[in-house]
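Here, each number is a calculation from the coordinates, and none is a lab measurement. Note that the structure is predicted; figures quoted are calculated from it, not measured. Cβ atoms are built from the backbone, for glycine too; each structure is taken alone.
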Structure P
Amino acid sequence: MNASFEKIVQYIKTHCEADDYSLHIMGGDNHETRFAQNRITQHLAGPDLDITLNVAFDNKTGSASVNQDDPHTLDHLIKTAQDIARLNQPDPEYIGTAPAAQLPQVDNCDPATKNLDPKQMVEYVNQVIQRAKTMDARVSGMTEKHHYERLLFTKGGFLGYDASTSFGHSMTLKKGESETKVSFAAKSYAGFDPQREFDRLQDQLESLVNQQSMDAEKIAVILRPSALGELLRYMAWMMNRRQSDEGFTPYTGQMGKLFFGENFSLYSTLKNPDITASSFSSEGIPSQEITWIENGVIHNMPSNRYWAQKQGHEPKEYFNFYIPGGNTSEEEMMKMVPRGLIINRFWYIRPVDMKVGELTGMTRDGVLYFEDGKVKHAINNLRFNEIPYQATRRILALGPNEAVSPSTSIPSLLIDGFNFVDKTSF
């Protein structure tokens, strides 16, 4: 464990007078190389520290945060949190902090990524800038690496520590009126190849040159992993045990029932070496293998410690996302339906009706129209109104898995009858 973290823990143990408390420490060593318009604009580097103390006197709670660990600052942290708690109204949902727990062994830290030389990051950026210049285009984006350390200590006896790494590279290429983006994000930079990423970016840009207008309709789509990932975040957020128990989501009364498509499953797993898996949650819930959805059947929903205790079930939280894919290529998917669209990404996603589970949002970074198994041309961006769990019932094929973030591995999906409702001008 980080020695400075241990000193902070000992200081809080010695000086905090509250009946109960939890101490969260987050540290990081961060490097970010930003570039725009074919030029490196800045490199940000340095350590981060965030210390948060949550305290309770009986069921009156207070919280404070600081970003330094000297005694004077820690005294201020303790006093502020305790003063707030003493002045606060009682919290009817307060429960004591997590007790000591057996935590799983995890391996989220890649030494090569932790020690990646910033000069190498700059070299990656220079390579893509030179590629953009040769095609008379402009590229902008960021290359980043991070080493995170995280600790949770409670008066109840819980002590958890995790370390992790991440590497990311995202870039947007613009030429004339065409513009598109690709990104790479993983716990290790080992799978990153700037030339391959730029090839992908260039292919996307060139496919957008002869864009044609198309009206919105229900049509088959190939959701690339990045697009699926953006939908997944909202779908997972809605799968909340308390909200479902209280009747506010479409998942009310659906536990143990076939609700999603039969070839759709979702897990949080400690066994996939390609994605990170925290050993504990922010509340001190130990991570374990969790089946959220299997073959369309809902097995679990996230629940915090308060609601789990009140309802008499085990608390669970997402710590990563794994949707098992298949082996159907994009080319094979295009041959499985008469016509359809390839979606790179979504953005501006918002709930339309939480109880129904309906979302709206827009496509971005290029939409391709295909027919008779071949891409014909790009089209304008479109707005969708769709209910994700219903869309999973129309999955026709799954592609290979891809990491879209350090903690998410998901496939591409071929979905029939995706509901687009309008054109968009951006």
Structure Q
Amino acid sequence: MKNSVIALLFPLLGFFCVEAAGGSDSAPTGLRAGFAKTDITPEIPVKLYGYAARKTYSEGVHDPLSARAVAFENNGRKLLLVSTDLGSFGRDVFTVFQKSIMDRFNLRESEIFLSAIHNHSAPILTLNPERGDPNNIEYTKGLQKKLLDLIGEAFRNMQPVLTGTGTGASPVGVNRREMLPDGSITLGRNPYGVTDKEVLVLKIAAGDGNSLGALYDYATHCTSLGGSSMKISGDILGLSSQFVEKILGGKVITPAFAGASGNIDPWFRVLPGFNEEPGWIPEPVLLGTLLGEEVVHVYRGIKELKPGGEIRTSFETLECPRRETAADQAGAAQPQSPTIPVNITVASIGDDVAFVGFNVEMITEIGLEIKKGSPFRHTFIITHCNGSSGYLVPAEFYKEGGYEVTTTRFAIGSSDMVVKKALKMLYDLH
């Protein structure tokens, strides 16, 4: 009888140990993956992210905000990618969230991509009792628990998978560095400027071929709604994922990631709200649907699915020189560090697909340079990932000026440092 009880207990003990660790190092060989999705729409009015002119609370919800996660495991190596319909994770908030994720699921910092789609119709995240709004602090604390639950669900949902990758293109994003007659640069629409129109999709299916979900990457700000809009919304990428999941149906989950889009806005930008004129399709919905349809086209066009490959990960913090500002020259009250940290997170699945995460708002030319130099066939550039250090601009922009240059804290040459480091990390994994 005693032996029978022990025999019954061992499987149960094994189950709980795997759950606590987010996957066992003695897991079966072969790529496994699990998806999860949760609602993160604020239940109370909050201060909204992204436009300094906003002084009041949000006023209602147009469409829900979501967080989506996909967890991978192969032969004990893990990888976690989380997409949230939020603006960004500031350094203080990210540090708290990262530690809780690492501790709960026994993950290395190189195995975590915690990202935001840079949505300007979402709550500001803060845990600062002195400077943060109480409603936003309450929301952020609740978000931490929701994300931990979400990640746990993704790990529990892991199963053997097949993967395939495809690419398309979308005109939703446009270069926003518009040149005025006097030669100055303003925020507007520059249809002749550089853009990255690639829609990159990683399709993931169960061993029997049934779809589980897809990750996709596209370079655009989520700023179709402007500072006078006070409604909660997922904006372009959030609305796109909502559309894709509706069309694909079932339990398919499609996390979106913001590519290198520091100088890319939606074609229709900073609108005062959703136009409800009869017969009119509101621009955020129109653009989100347009992007979503291309994601679906690419997804359905991926016919070749393979068992996946080995997981490799790497993480480094690169200290880039800080730009001297007028406040520095005048003698700032608080001495500033001479450098600004750039967190670079690199991961690969097999020899064809890589992910590169940056805690910066990256100009699209920089992302294109990394894609071009990458040894991998497909490279996901994921910005607003694992923290937030502001705009990163290429050297030639400093002479041209414009909003991105005015607001960057990085000195000239920083972007070259980041490109070289990211490419070295990619080659080291390949």
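Structure summary
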quantity: Which of P, Q yields 51 [percent of Cα pairs over 27 Å apart, calculated]; calculated: Q
quantity: Test item: mean count of other Cβ atoms within 10 Å over residues 51-58 calculated as 12.2, pick one of P, Q; calculated: Q
quantity: Which of P, Q leads on distance in nm of label points 7 Å out along Cα→Cβ at positions 227 and 395, largest value; calculated: Q
quantity: Label whose coordinates, when helix-only ellipticity at 222 nm (-39500 (n - 2.57) for each DSSP H run of 4 or more, over all residues; to 500) is calculated, return -9500 (choices P, Q); calculated: Q
quantity: Distance in nm of label points 7 Å out along Cα→Cβ at positions 67 and 339 - structure with the largest value, from P, Q; calculated: P
